[in-house]
Structure P
Amino acid sequence: MKRSYALVLTSPPSRPSLSDFATGRALAAIPESERLEAEWLHPTEAWQARFLSNGSSEEISALRGRVVTALHGVTLDVNIVADEIGRRRKKLLVADMDSTIINQECIDEMADAFGLKPKIAAITERAMRGELPFEAALRERLALLAGLGTAEMRRVLVERITFMPGGSTLVATMKAHGAHTALVSGGFTYFTSPVASHVGFHENHANTLEFDTAGRLTGNLIGAILGREAKRATLERLATERGLALDAALAVGDGANDLDMIKVAGLGVAYRAKAIVAAEAAASVVHGDLTSLLYLQGYKRSEFVG
């Protein structure tokens, strides 16, 4: 039995690149007998074409490949998502923080304040590419940061952290349409709490740093590490608590420790992600900002909040 899917094209809001010519070439890649309807979600920025397919990975991959080839040279993201009535707009958002909701890796910025950024950033990069076990890599980096004080931590938070464009709009729009939103990070609550508050998430979960009586990092954490498996478990728990099936969840992240939650969610998005994540996620955003995740759910720009 054939089901409905949507081919979604999105371009950066700061450099919209979609045209009738481009969307026409994309539409032509879909067999005419399978087409349902096509529409602009926002002129020059986001467009979708709904169509029927048996949903096999081979057929979907082949179609996406034809569209990418047809639009070679145009700066945009090409994705194909399931388009079931009443199920495309997700009721749970679980988002990674570092390099997803914010532009930085907090532990790398902490290292810079301690004069160790090149060494620690190299470990971070390997862990995010899946080349090192996340938990072991986190403990190794934290041990190197023992002695970092709260004054330096505060400066990292205030002076170094910047927000990824579109994050607040993504969260506010999904909340306005009844979704629950959670920031779930392999980083630290010292950062996730203020970031979640600023962006508007309902809740946040991360690792808790241990400080000594002088207010300096001991190099240890309080409690278990929130890593790859724990991220997935948190998503599953949040869905269960709200009586939601996993296909009602949207998960987004960039690193290997996000893969389990991305793969179990109804819509898993690799956002400006490492190659291993982009290869396995159902959707990938490289050029657009975080509002692209709203377009993937079928929202029009006129429905955005914030």
Structure Q
Amino acid sequence: MLTSNRRGILFIIIGMTISSIQDTLIKLLSDDLSIFQIQFFRSLLGIGVIILVQIVLRQPVMFTTAYPVLSILRGIMFFCLYSLFYFAQSKIPIASATVLYLANPFFTTLIAILLFKSNVGYKHWLIIIVGFFGVVLICQPNTGAFNSYYLLPLLTALLYSLIVSITKLTSEKDNLFQQLFYMYLITVLLSGLAGIAVGDGRFDTTEHVQIRFLVRGWELFELNAVIWLLAIAVIGTTAHAFFLAAYRVADPSVISPYEYTLLPLMVWWGYLFWSETPSFEALIGMLLIVGSGLTLFYNEQVKTKTSRDRHL
């Protein structure tokens, strides 16, 4: 029988595999569907799943929060995070978008230093510098010409780190279901408002060709579009369910590094569907980011274990 941590690792790997399929589908459909319509349906189904899981687990279904301002702020960040990430991956190689998003441990460390006054040594700073050097290599692929779209996944990494920090602050009184519920709820509201503003397709013109994924009209009566939207919603919600299960049964510090399994999957999908092959510089950048991120996780585990031993 698997231990709790091994089950958590298995759930993370399954969740990342499913998530890679979702991200690939979204990029494949970026020429046909609206990013906000995808967000709306996925989050709406996510709310239903959260409520269903609580009923199955015989837990009270709670729609309140002890931190309304922080919950709203986190929900706005969640909506912006996925909107920016999906838009970015429609413009740059999917593996590059993914690895830049996976640079979030560097931002999490910087936020811990700035907001929580965490003390880190020169080794931590050196690891962060090496990681960001990897970011530079990826942001200047092949020609060395800077592409502003590469900044968007970095912004999503920063937003993810802020979401994690807010989650830590609110975990004392709000459970994980409450936190997820408000992130999905705010996303439904904001994507719905975006649909009202641009969903009729009046901005889907040649003048806005570069941002069509954002301003495309919503497909409400096309059977194929509805089927794909439901598929993305089911796949995305299933991935989140596995992530939720993983962090419920296992130690986060043990299973978090396995989130990097997403990268080789995205490299494969990028090659399979778009013949995307990372350049030598991009590969080195990916190795630097992943290696630095894993080193940060390892150092944090050692630090936590040392602190625990001192208190025994």
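All of the numbers you see were taken from the coordinates with simple rules; none came from a lab. This structure is a prediction, so every number in the text was calculated from the model and none was measured. Cβ atoms are built from the backbone, for glycine too; each structure is taken alone.
Quick notes on this structure:
- Mean projected area of the Cα convex hull in nm² derived as 18.4 - corresponding label from P, Q: Q
- Structure responsible for 0.05, with FRET efficiency 1/(1 + (r/R0)^6) of positions 66 and 218 (r between Cβ atoms, R0 = 35 Å, to 0.05) calculated and labels P, Q on offer: P
- Value 15.6, calculated as mean count of other Cβ atoms within 10 Å over residues 18-25, assigned to which of P, Q: P
- P(r) over Cα pairs in 10 Å bins from 0, in percent, for residues 98-209 alone derived as 12, 27, 30, 23, 7, 1 - corresponding label from P, Q: Q
- Label whose coordinates, when relative contact order in percent (Cα under 8 Å, 6 or more apart) is calculated, return 41 (choices P, Q): Q
- For helix-only ellipticity at 222 nm (-39500 (n - 2.57) for each DSSP H run of 4 or more, over all residues; to 500) computed as -10500, the structure of P, Q it came from: P
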